[in-house]
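Some structures to go through are shown next.
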Structure P
Amino acid sequence: MADTITTNVGASVALLRQVLSKDRFERFAPQELPALARKIKQIAAASPEFAVEVYQSVFTGEVTEDRQTSIGSSRIFNLTSNARQDFEGARWSLKEYFPDFLATSPVEATEALIKAIEGYVARAHPRSEHLEELSFSVDSTIVHLQPDHSHIWAHDPHPKYAEDADELLSQFLIWLKTGEESAVLAAVNHAVLLCRLGVLWSRFFMAAAERGGVLAQRLLPYAASPEFLLAPDTRKDAIDLLATQYDQLPEPKRRALETNLLARPFDEYVHPELGPVRS
């Protein structure tokens, strides 16, 4: 069906979407998801929106069973695998295609990245109950920040042995730094409306601090928000971006930011007495 998706996109997507349903995932994910993911290029070309759903499903769902499966049908070379390894093939296919997805459909690819990372974090780094989501306003837009302890588990932006959605995140960071400017800005404009996790915000600030220019100017108001400057998951990269662009802030905004930060409680820090000291 994925091979002929362009003949009738709507009908084909409706049929293929059944593969992502909870019932079919639980029963057939090791067989069906790798086959679907191998056709992600055709799917993304015909319906980038459905490609987002594929990324979300593959990186949110999990197959843990190790039941033996067969590779091929040869009676001479009877190669075997297991259900978990078969399903990992779907993630491999999506990671291989992701740079091309960013090049052809940057906005949809960015949304796919956000959904994939949310699924990955829920699986691999479930948040503690005390980590409440923050909601605040930046330039009259409501922004969300979900602490996720990524300053611990994602401190390396390009891990040597990335095997899951963290490899997508590494690819995305490279693209943010080097991609075509208008495409990156379009993706960021879409992302700030959807982004929640601290690990995602930190990568946006990291890329903007290194790239500078229009991207840094676009994200500066976010990095200058006390919520991002004080949160452990975003603090370092928000400060790095702010440091590169601080002179670009109008004097009233600088004064307001300093006043706001100095008024914040620092009781939770290791050396709270150093928090409100002016240099």
Structure Q
Amino acid sequence: MNHYSVATATSLFHQPDQQLWQRDVPTRAQFQPLLMHSLLAVAALHKAYAEPEAQRAEYCTRALQHHQAGLQLFQARLGHISTDQDSADLFTFSLLLVVWLYAWPALAPDRRDIDSDARLTRILGTLSLARGCKTILDLQMSSITSVPTGIQDALAQLRQRTADSVHLSAIAQLECLIGLAWRDRDDPRVAIAWPCLLEEEFWTQVAYRDPMALLILVHYAAFLQMYHRCWWLEGWADMILRAVDETIPEQDKIALDFNQVTTQISAEFQRVANLFEPETH
């Protein structure tokens, strides 16, 4: 718990919320095992992240144990919400659950998949679980500022490749969040909101390996590069890019100029990422 208070709490979200996560939530967790398990699960993963790979297994085991215990309590509480405090506890747990879901794949001992298709399937499974936690959508989505010119041009070119309304909606949502990230540069919730905003049909297309949907997913992966200093998002950009690159058939890559497009968009987001440093580590 000491590691959480000293290190993890200041690394989760943006600066204005640090008192909440460093003082208020741990105080509440003393009386709520649900929250205590979630804090300890995330803290254990953060501790694992800070350790050499050979020494991570013990902390990952603890993280998984607390995660599973917290999840059981969470599921039991869902049908018994009677007070505002109950809602607040579940809201807090959901945010910590999303952090755990994103942090776990890069740190888990069994993170090496058998093949590329299994790798992409696992990524989609994690995103599906995270999409169930709608609390991350508590974002100010109005009056979004414009996105950097290079990225705006890349998204315009992406739109020209499709007339599918599901594709176009996914691109529009991504552009909206990029604009929000450009304005509010230290809140990683922006980075993980996109999967929750999309129509279920988009994820069905990805599950069936629709080439255009996969190309849009690659643009999202490039967007995640803007949050490369957020420990619980670290590795996600490369993980998605690798999985899609190994899954999409060569003929579809040629038809979509896949290699050129992914190289250009990754370089553009990396350039933008270098212009600001998120406050999370």
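Read the figures in this text as sums done on the coordinates, not as results from a lab. Computed from a predicted model, the values in this text were never measured in an experiment. Cβ atoms are built from the backbone, for glycine too; each structure is taken alone.
Here are the numbers:
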{"item": "Highest-scoring label, criterion being relative contact order in percent (Cα under 8 Å, 6 or more apart), among P, Q", "result": "Q"}
{"item": "If Kirkwood radius over Cα pairs in Å is computed and equals 20.6, the structure in P, Q", "result": "P"}
{"item": "For semi-axes √(5λ) of the Cα gyration tensor in Å, for residues 166-213 alone computed as 23, 10, 8, the structure of P, Q it came from", "result": "Q"}
{"item": "Test item: mean count of other Cβ atoms within 10 Å over residues 206-213 calculated as 19.5, pick one of P, Q", "result": "P"}
{"item": "FRET efficiency 1/(1 + (r/R0)^6) of positions 22 and 102 (r between Cβ atoms, R0 = 30 Å, to 0.05) - highest-scoring structure of P, Q", "result": "Q"}
